[in-house]
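S.K.: In the part that follows, the structures are each spelled out as structure tokens.
Just so you know, all these numbers are worked out from the coordinates, no wet-lab data involved. Keep in mind it's a predicted model, so treat the numbers as computed, not measured. Cβ atoms are built from the backbone, for glycine too; each structure is taken alone.
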Structure P
Amino acid sequence: MLNAIWIGFFLTAFAAALFQFLVNGLQDIFALLMKAGFDNAKTAFEIALGLTGVMSLWLGVLKIGERAGFLDALGRLLAPLFARLFPEVPRGHPALGSITMNMAANLLGLDNAATPMGIKAMQELQTLNPDQDTASDAQILFLVINASSITLLPVTIFTYRAQLGAHDPTDVFIPILMATYCSTLAGFAFVAAMQRIRLDRVILAWLTGITAVVGGLALYFASLPATEMAPRSSLVSNFILLGLIASFLIGALVNKVNAYEAFIDGAKEGFQTAVTIIPYLVAMLVAIGLLRASGALDLAMTGARGLVVALGFDARWVDALPTILMKPLSGSGARAMMIETMQVHGADSFAGRLASIVQGSTETTFYVLAVYFGAIGVKRVRYAVAGSLIADLAGFAAAAFAAYLFFGRSV
């Protein structure tokens, strides 16, 4: 799918440029496209190079938390909940352990650990599946929760925002938390209704507790004057993040973990990650740059904005629409759209912040479906796609609401 999207970007840009040349008489349009391609290739490399330091910092910190036992502790905390959410999985079955560790890794933003654990969980759930070609109830619920992008530490979003000049890269932390909660809750509610999952005391306690925290944050920030909302959000976000780092370090001391060595090992992974993404950034940013230089992207945005205004709604969110549309299809494509939005409009613009919230609170649905079900050979996924897309829609709506709540009155 990504191949078709990428080729489509180039061909659309060429067709638009041809129209500009033949109809509008723009003699230099092809030169502008080539210049945009070279400029965006250079920009992609510079962004990836600049990511190295920040990415190394965060992955180093997360490695300390992993070795200090926070991943295992979170796994033990989540185990009673997952035992009830997956009633068809026998107590003590290895699948529950893999599910728990996958979710714990996702919550902490450990993507490199979450994906292999997720595939392992799917493989173990497949051993309990009576129809090997059809997704089981447990597999669907597990996938939809993964596809809803449940996360507490959107490290990569902070990294990109820092590199692109955001005054406070973490000021989107609370909005992302709110949006990812809504996407996960919507996906879970749909699957729970389809599977008639019984909401016992443990499940209700978790739902009530999480809802109280997220709802309390929303009500608190909504009660603040517009001039205080963003600064207060920044204060709370940075306090939480620094408190988490301090907790990791204290845990390392208590468990006699060499925090410095753990940080260095994680930082090495950060450097490798930053280098690895260069080809993907070049490919997507060049294609998007050609689209914008040809006038095709601006034409589409103008049309969408005009429609939204005609319907009587605020149209500032339209500039983040490319990220919203791309996110379910391609992670690298959505990341490039987010970067391009922040480059054009500014990292601290309304569109730049909304694109960041969308990127941090939703998942690449079709990629997750392909990887997880492809790993076990499942062909009939039943209502897994519907549940994942419902989670995406809820996440997009919540991201827009949070962006307007936190930044819409002050931008």
Structure Q
Amino acid sequence: MIDLRLLREDPDRVRASQRARGEDVGLVDALLSADERRRSSSVRFDELRSEQKQLGKLIPKATGDEKAELLTKAGELSAAVKAADAAQDAAAEETQRLLRQLGNLVHSDVPVGGEEDFVVLETIGAPRDFAAEGFEPRDHQEIGQLLGAIDTERGAKVSGSRFYYLTGVGALLELALVNAAIAQATAAGFIPMLTPALVKPRAMEGTGFLGQAAENVYHLEKDDYYLVGTSEVALAAYHMDEIIDAAKLPLRYAGFSPCFRREAGTYGKDTRGIFRVHQFDKVEMFSYVAPEDAEAEHQRLLDWEKQWLTGLGLPFQVIDVATGDLGASASRKFDCEAWIPTQGKYRELTSASNCNEFQARRLSVRMRDGKHVKPLATLNGTLCAVPRTIVAIFENHQQPDGSVTVPEVLRPYLGGREVLEPVTA
């Protein structure tokens, strides 16, 4: 959530952020009104409690009619105190409810617009010219079948659409990707983490995934647990309700977990293969830093993602995501999109988001700097979303016979294997 002081001091900035996101600007005025009621009711409660205490000192000293009159007044005052306390609680609850609906403040450099209004920051590598090589590229699904690596037919039989099996070299490739990604992250100073896939409501809500993103979240109603769509949730909540000494920052974690997404609203999109699925594994980077270091850390996360994709030999572009496609928690987000030959376009493989103090305020994660205790900043970055990375590797490194050249960075994790060969019947 944002700082209420900022809302009071510069409401126009908050209104502009809401407008840029395409969200309700009226929420700002409703929140200002609720906050004013909260503060005024708090003052009223304090005044009545002070009067009640003073009256309590007078009653033991009074006698006769004076005492009776004071007791009557004390009864009236007690009722007024209870009413003021209830009003104070109601106003505070309303303020928090509205505050949690408000998205993070958008960074001033973020392009304004919807999903297609991003800005390309750089393009790295060039797509292969398959026509010049003399063959038509196969899509990842066909390659996966030739290699005995992907089985979506049985995935659908067992679990429904958008589920799959990785088999044979497909399973080995996933393990290689995960191990290589964790190795890179560990070398960069990240602490590797295996995180829970089930979290309590506060963890999910605190990271900002129960607002506009709620439709894509799986909820186990009987137990009131949520299945995470990213290990970002568990990593953000790892230090929930804690105060971290500033000298320990930055704290960097690389989380590996299964991820679950309903993919609501994507009917008819990416139905072939494993590009858009309900369950997948992912390696996620997560950083806790001092707020003043957040922008530099954001760039570092992006650089580590670029290092990863370059090591895999994938052509990709880096985009500055537009305001309407940010998600509630991010003030700015960079995506790395890999070229997918059979689609003829770049598709998202990784994201790096700066959430500054937004999540830390919601989860009560603070830092102690000398005598001062204040919220810190959190950032997250995808290093390897496994299925999409397999899609990009299969399509970009395929050969005419259906084999796939293994990127050098993965070979040590595949027993030195340089090529994934089609299986024979």
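S.K.: Looking at structures P, Q, which one was relative contact order in percent (Cα under 8 Å, 6 or more apart) calculated from, given that it came out as 20?
M.R.: Values: P: 31; Q: 20.
Attributed to the structure labelled Q.
S.K.: Given that log10 I(q)/I(0) by the Debye sum over Cα atoms at q = 0.09 Å⁻¹, for residues 83-266 alone, derived from a single structure, equals -0.42, which label among P, Q identifies that structure? Walk me through the numbers on the way to the answer.
M.R.: Values: P: -0.42; Q: -0.56.
Value -0.42 for log10 I(q)/I(0) by the Debye sum over Cα atoms at q = 0.09 Å⁻¹, for residues 83-266 alone corresponds to P out of P, Q.
S.K.: Assuming 54, 21, 20 is semi-axes √(5λ) of the Cα gyration tensor in Å as calculated from a single structure, say which of P, Q it is. If you can, show how the numbers build up before the last one.
M.R.: On the way: P: 36, 25, 23; Q: 54, 21, 20.
Structure of origin is Q.
S.K.: Now for a separate question. Work out the source of -13000 here, i.e. which of P, Q gives that when helix-only ellipticity at 222 nm (-39500 (n - 2.57) for each DSSP H run of 4 or more, over all residues; to 500) is computed.
M.R.: Values: P: -25500; Q: -13000.
Going label by label, the one that fits is Q.
S.K.: Can you rank P, Q by FRET efficiency 1/(1 + (r/R0)^6) of positions 179 and 219 (r between Cβ atoms, R0 = 30 Å, to 0.05) and just name the one with the largest value? Could the numbers behind the result be given before it?
M.R.: Numbers: P: 1.00; Q: 0.40.
Once FRET efficiency 1/(1 + (r/R0)^6) of positions 179 and 219 (r between Cβ atoms, R0 = 30 Å, to 0.05) is worked out for each structure, P has the highest.
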